[in-house]
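Below: a set of structures, written as structure tokens.
Coordinate-derived values only; no laboratory data. All values reported here derive from a predicted model rather than from experimental measurement. Cβ atoms are built from the backbone, for glycine too; each structure is taken alone.
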Structure 1
Amino acid sequence: MPTMNLKTMGRIFAAGAIGAIALLSANIASAQNFPERPITLVVGFPPGGSTDVVARILGKHMTETLGQPVVVENRAGAGGTVGIGSVAKSDPDGYTLGVSGVGASILIAAMGRETGYDMDKELDVIGVMGTLGLVIAGRNGLDPKTLPELVEYAKANPGKLTYGSSGIGTPGHLAMEYLKSISGADLLHIPYKGNTPLMNDVLGGHVDIAMLTTPGAAEQVRAGGIQPFAVSSPERSALMEDVPTVMESGLEGYTATLWNLLVAPKGTPADVQAKLSGALNAAMQDPEVLKSYAQKGLAPTITTPQEATQFLADERAKWAGVIEETGIKK
């Protein structure tokens with residue numbers, strides 16, 4: 001085999017170095033000019049749902065801030081994991097983002113089910129896209145009228161009261177099991193296939209208690225169809241300002257919220273993440289966005305990517321602990 005002289009090797013090395021510098025320069029320029037084309041925001045649920053609504057509210061404002069369209073794309077399936085899985089496999093250039101809810105981010109994996117991706121290893125968290133509380137509500141005619149009264153009754157009459165959720169392993173199920181574990185209340189769980197049949201049975205008096213999303217429950221609360229006991233969020237809901245929080249009702253430290261994360265493929269440049277984070281935070285400080293959020297019972301959040309990543313870690317530890325402690329079947 002012929003050998004290279006030092007001069008030839010030097011030329012090859014120099015050419016390689018120039019190529020690497022050119023590539024690095026192109027990457028830096030790309031990050032500085034980001035975005036230069038439309039951004040796809042993947043939602044793992046059909047149009048019209050709460051996750052889709054949040055994505056469209058924020059995407060519209062982010063479009064104005066970034067100067068490029070943020071286009072919502074619905075890729076429904078498997079509790080949101082189909083959509084987030086597609087994001088995880090995309091190029092880490094900031095042009096494909098996802099909206100990852102509590103199920104796709106934590107609960108499905110914590111219940112031992114396959115998601116098709118590793119949340120920590122394959123995705124970067126850009127920010128928290130707001131939170132949504134739940135409401136503990138009951139059928140009309142129940143003797144307990146407050147949460148403390150409900151807890152005491154459930155302690156004194158173990159298994160007599162039933163509570164419904166939209167399914168095993170759903171946020172409502174875990175939130176009620178969490179409440180049971182810290183209060184000592186004893187209620188029998190009845191899982192439903194979604195919120196609509198659950199609400200129908202609460203209205204019909206076929207189940208005693210339900211953990212419902214605040215927007216879904218607010219209209220029936222105002223109409224007198226169900227009676228609210230408390231909301232699970234840290235603050236009272238704008239949709240039901242007269243209903244106390246669980247913490248105000250005596251269970252200190254209890255919170256349970258639904259939330260969405262803005263995520264990107266792992267390795268997305270830090271300055272691209274910073275631009276996306278800035279656009280997201282600007283949206284959640286806009287008066288029109290805040291008005292839309294309030295109308296839907298959502299609470300805005302302002303986070304850096306680092307704070308959002310820590311938020312995910314804290315929520316995972318919390319709900320994994322609830323699953324382990326309560327023995328929910330995986």
Structure 2
Amino acid sequence: MADVVLVTGVSRYLGGRFARLLTAEPGVKRVIGIDVIPPPHDIGNAEFVRADIRNPMIAKIITQGEVDTVVHMNVIATPLSAGGRVSQKEINVIGTMQLLAACQKAPGIRRLVVKSSAAVYGSSPRDPAMFTEDMGPKALPRTGFGKDSVEVEGYVRGFSRRRADVEISMLRLANIVGPGVKTGLTDYMSLPVIPTPLGYNARLQLVHENDALQALLSATMGPPVGIVNVAGDGIITVRQAARLAGRATVPVPLSACGLLGQFVKRAGLADFSQEQMEYLAWGRGMDTTRMREVLRLEPKFTTRTAFEDFVSHARSGLPGSAAVAAAFNGPASSAAKVLTHVHAPGRKD
């Protein structure tokens with residue numbers, strides 16, 4: 001049972017919600033929330049400490065606070081929210097290294113819970129239909145958040161060898177959606193016109209934010225689970241998701257996605273990286289047997305109902321979306337030149 005829990009990334013939406021959930025747990029005596037800026041939301045009775053996990057000072061906080069459980073949630077999926085790709089990598093990789101170095105020196109640490117991602121599996125045409133936890137991708141992610149996630153998990157495995165006395169739980173979460181969470185995928189699905197890779201209709205597997213938080217809570221308060229895939233039942237395709245969101249789709253050749261991605265990024269609307277386009281082309285599926293048998297989690301939302309809940313709360317359009325719509329519809333637009341034809345939201349795949 002966790003007594004004193006340190007949670008990283010509490011100024012972000014999920015981290016703040018998780019800290020608040022922990023403070024309501026009767027067995028938890030104290031929750032310490034860490035981030036570089038004060039949280040703009042309620043974190044319950046958690047104590048906020050302004051600190052950077054990339055700074056060795058984090059070791060003093062863990063020791064002085066007599067922390068026995070660390071929940072690492074400050075692994076950032078989108079470079080836009082981290083201030084750029086360089087900052088994102090520093091927070092994800094260097095931050096994790098420093099945090100684990102601090103945990104290694106703290107004799108009181110008994111448990112480490114890491115919010116990992118299905119991005120470690122990458123996306124390629126050679127991948128299996130469903131990944132189990134002991135499978136590896138045919139091609140490791142070479143860029144972006146996927147590469148960061150692979151490195152983070154590598155450091156966690158190294159830590160587990162050095163501190164065999166510490167219980168490790170690492171949750172590989174599918175893309176998270178919901179009424180409050182903001183990710184690269186939710187930004188993408190909020191665009192007024194959704195570009196899709198020409199000739200592809202990838203399978204998407206999602207998890208609702210409430211189920212993701214429940215999974216993290218079970219891993220923190222229950223027995224250690226090792227590595228576990230976490231996702232809602234079923235899948236939806238990219239075009240099905242666009243129809244549910246009430247958006248038109250525009251097929252774009254994969255070779256032209258770089259130009260379009262730069263335009264969308266400069267507008268500050270969505271993370272339209274090569275990594276994201278590969279995911280939207282090939283998709284990804286995870287086996288969730290261990291989630292039920294080991295983590296003892298039965299998600300309340302399927303992939304489809306999770307996405308429908310996101311859609312029901314989604315904004316009508318992102319800031320600057322009118323400029324994107326004009327770029328797609330304008331005859332002189334450089335982005336429009338790479339488009340072939342538009343699928344109406346109700347058209348069959």
_One of 1, 2 was used to compute helix-only ellipticity at 222 nm (-39500 (n - 2.57) for each DSSP H run of 4 or more, over all residues; to 500), and the result was -10500. Which label is that?_
2
*Test item: mean projected area of the Cα convex hull in nm², for residues 98-241 alone calculated as 9.5, pick one of 1, 2*: 1
*For which of 1, 2 does distance in nm of label points 7 Å out along Cα→Cβ at positions 66 and 290, calculated from the coordinates, equal 3.4?*
2
*Given a value of 0.95 for FRET efficiency 1/(1 + (r/R0)^6) of positions 154 and 282 (r between Cβ atoms, R0 = 41 Å, to 0.05), point me to the structure among 1, 2 it was derived from.*
2
*Using P(r) over Cα pairs in 20 Å bins from 0, in percent as the calculated read-out, with 31, 57, 13, 0 as its value, let me know the right label among 1, 2.*
2
*Taking 3.1 as the value of distance in nm of label points 7 Å out along Cα→Cβ at positions 138 and 250 derived from one of the structures shown (1, 2), identify that structure.*
2
*With relative contact order in percent (Cα under 8 Å, 6 or more apart) derived from the coordinates and found to be 24, which of 1, 2 does the value describe?*
1
*So distance in nm of label points 7 Å out along Cα→Cβ at positions 162 and 194, computed for just one structure, reads 2.0; which one of 1, 2 is that?*
1
